[in-house]
Structure 1
Amino acid sequence: MIFTPFQMGATALENRFAMAPMTRSRTDQPGDRPNAMMAEYYAQRASAGLIITEGAPISPVGRGYSLTPGIYTQAQIDGWREVTDAVHAKGGKIAIQLWHVGRRSHASIAGETPVSASACKHPDQVFGPLPEGGFGMIETGTPRAMTQADIDATIADFVQAAKNAMAAGFDAVELHGAHGYLIDQFMRLASNKRDDRYGGSQENRMRFMLEVTEAVANAIGADRTAIRLSPFVTEGYPEADPEITELTLKAIEKLAPLGLAYLHFSENISNYTEMPESYRAQVRAIYPHPIMVAGKYTLASGQQMLEKGYADLIAFGQPFITNPDFVRRCREGLALTPVDYAAHATFYGGGAEGYTDYPEAV
């Protein structure tokens, strides 16, 4: 079933494999511009039914990791056009993940004090400039609480980034609403202490996510708009949120009428609990549109999710790093090149080594 075509919103996919979004930090400097090496990397993996790019910051203050490719300048749009053209030339389809990290940043990366739902700081590290030079993991800064003007401007930034993505030739956009980033920060109790219409009740805490999603869907079409959520993952927080799974179900019910391209669950990373099958059944009961899952899935476990009807697309992350022809290897039963965790330094930053130099199977 995973090898069969699938109609995802406005986009026809050759199969149900997705390449999950993975930060690789390989942009040209200055300007965080996508480059020819990135175009080669994504084109090598174009046999996936859908590629989802690494997170692309929608604005300078939305940036939380150095060397990541933005989608808010003309140079960045032009760079991404090289990427989408390369993927489309290989017959692939590609979505861009739109990213605002909120408080998971530092002024040395964002260029100003990071922003969030509230001025809450928890221990956390991101990839940024080191005092002694070069890049590495640094502690995040304390954010300032967003004003209504900030919220309005950020929603406008998401909309403009989505329009920029269409201009760059992307087939769809995915809003990053997971992993403790800005959209997620509004949804969780530990990072949202607001007493206005964006804080307090569950309905208020999901408001920002819904407004961003609706605004982007209205701008570029719901069938080209998706969102990623992670209700069973605790990342960027000291402990799990007692209400996030319930809140997420209520939010998904409100998202359902939009008819998004897909709803993407990130699972089984960082600090997590297993998503219960009962929860998957609840989601499917209230959400009839395409669902994607990601998080250490194998070909067998992915097939099982499809057969049970809990998902329509299966996203794979690290296997695509070391196996550019991952889909073919799965189809033909060929051995996979394992991820070399000793070479983990090549995941973030650097050149072609550990990026575009993995060979296809012979």
Structure 2
Amino acid sequence: MTKTKITNKDVFAVLEKLAPKSLAYEWDNVGLQVGSFNSPVSKIMVTLDVLEEVVDEAIANGVRLIIAHHPLLFKPMKQLHTDTPQGRVIKKLLEHDISVYASHTNLDIATGGVNDVLCERLQIKNSQPLIKEGSMKLFKLVVYVPETHQQQVREALGGSGAGHIGNYSHCTFQTKGEGRFKPLEGTDPFIGSTDTLEAVQEVKIETIVQESFLQDVLSAVITAHPYEEVAYDIFSLENKGEPYGLGRIGTLDETVTLKEFCTLIKKQLDIPGLRVTGDLEHKVKKIAVLGGSGEKYIRAAKKAGADTFITGDVTFHTAQDAWQMGLAVIDPGHYAEKVMKESVLQYLKEQFSEKDVKLLVSTTSTDPFQFI
């Protein structure tokens, strides 16, 4: 079977299901950075940063799209000088028709994003957002379907992400009724005849859908539904959806010493060293995590009840403040966010398993620091 070819736009749509652009902070710059939405793509590379060495790697591997966590273009550019590091990168991208897409703070905040991956790697369970920003927008979807096809439509709803309430999935409610319609000239009705009023025993299926899944759910329903024209209603809800926010706070299954936990972090994140404050024999269990630079949230971590806070780029006086308030701080470096490379790769593999596209992660280290 021939696999379907895709464009950048197809990839971006899938990425924005995982990390909607609406979750990004206003000061951030996410989305397409260089290139075209309509460019065909046959090979994609995932990276943490877009440095010149990474672009050279992409060129050598025939990559047409780079997906990065850190934006290549973060601050507004006033000039484009091709003899500067950033200018050289942009010149090479354009010369080799390579597009760049960034998913930054939206991927930090998103469920299944950077901070959830860090929690999974570090065996932190029952995690919740550390800094709550809001909750997902919810809609009620109502679909009218003949009784004979109610099961396949319900399966399409549940399989595409509808009907999630707390820890339950595939939640629906249905009522029976009679649908009436008259197929007009030019129609090809599944039931009934042209220009004849038809009455059909139908069920009204109601479910709840998170905004980011709504278009996928509608597509799945329309595909599964037998009718030429599908009747459905969408209602905006005031119900609070799944909370979202920056960072995570959760617990370890068992209490360990700070030193033991640091050893685990080095192993699980594959890093040569880290910085830590506090008594290494102190017992830790409730852990806050914020990938990247999160030192300004030490008080939020303490207030949330964390005994340990994992984040990068911690400065001297902030570390002192945390130490004095009894909050252990573990700084594995900003480069710990590299965990996003493999997780985004796996997500794309699942989404594009039947598409004609090759996926790889960058093997170039973009960590500027060495341990000696």
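Every number in this text was worked out from the coordinates using simple rules, so none of it is lab data. The structure displayed is predicted, hence computed values, not measured ones. Cβ atoms are built from the backbone, for glycine too; each structure is taken alone.
Taking mean projected area of the Cα convex hull in nm², for residues 155-346 alone from the coordinates of each of 1, 2, which one would give 12.3? Before the final figure, lay out the partial values.
Numbers: 1: 12.3; 2: 15.8.
Label of the source structure: 1.
Of the structures labelled 1, 2, one was used to calculate semi-axes √(5λ) of the Cα gyration tensor in Å, for residues 35-178 alone, giving 28, 18, 12. Name it. Could you put the intermediate results ahead of the total?
Values: 1: 28, 18, 12; 2: 42, 21, 14.
Comparing all candidates, it corresponds to 1.
Between structures 1, 2, where is FRET efficiency 1/(1 + (r/R0)^6) of positions 91 and 323 (r between Cβ atoms, R0 = 35 Å, to 0.05) highest? Write down the numbers at each step before the final one.
On the way: 1: 1.00; 2: 0.15.
Once FRET efficiency 1/(1 + (r/R0)^6) of positions 91 and 323 (r between Cβ atoms, R0 = 35 Å, to 0.05) is tallied for 1, 2, the winner is 1.
Computing distance in nm of label points 7 Å out along Cα→Cβ at positions 19 and 67 for each of 1, 2, which one ends up highest?
When distance in nm of label points 7 Å out along Cα→Cβ at positions 19 and 67 is calculated for 1, 2, structure 1 comes out on top.
For distance in nm of label points 7 Å out along Cα→Cβ at positions 211 and 275, which of 1, 2 scores largest? Let's see the in-between values first.
Details: 1: 2.7; 2: 3.8.
Top value of distance in nm of label points 7 Å out along Cα→Cβ at positions 211 and 275 goes to structure 2.
Say we calculate distance in nm of label points 7 Å out along Cα→Cβ at positions 59 and 75 for every structure; which of 1, 2 gives the highest result? Walk me through the intermediate numbers first.
Working: 1: 2.1; 2: 2.6.
Structure 2 gives the largest value of distance in nm of label points 7 Å out along Cα→Cβ at positions 59 and 75 among 1, 2.
24.0 is what came out when mean projected area of the Cα convex hull in nm² was calculated for one structure; which of 1, 2 is it? Don't jump to the answer; show the numbers that get you there.
Details: 1: 16.3; 2: 24.0.
Comparing all candidates, it corresponds to 2.
Quick check: 0.25 is what I get for FRET efficiency 1/(1 + (r/R0)^6) of positions 139 and 259 (r between Cβ atoms, R0 = 41 Å, to 0.05), calculated from one of 1, 2. Which structure matches? The partial results should precede the final answer.
Numbers: 1: 0.50; 2: 0.25.
The structure behind it is 2.
Hey, distance in nm of label points 7 Å out along Cα→Cβ at positions 107 and 331 derived from one of 1, 2 reads 5.3; which structure? Please list the in-between numbers first.
Values: 1: 5.3; 2: 2.4.
Clearly, the read-out refers to 1.
Computing distance in nm of label points 7 Å out along Cα→Cβ at positions 43 and 99 gives 1.7 for which of 1, 2?
Numbers: 1: 2.3; 2: 1.7.
Traced to structure 2.
The value 17 for relative contact order in percent (Cα under 8 Å, 6 or more apart) was derived from one model only; which of 1, 2 is it? Intermediate values should be presented prior to the final figure.
Values: 1: 17; 2: 20.
Structure 1 accounts for this read-out.
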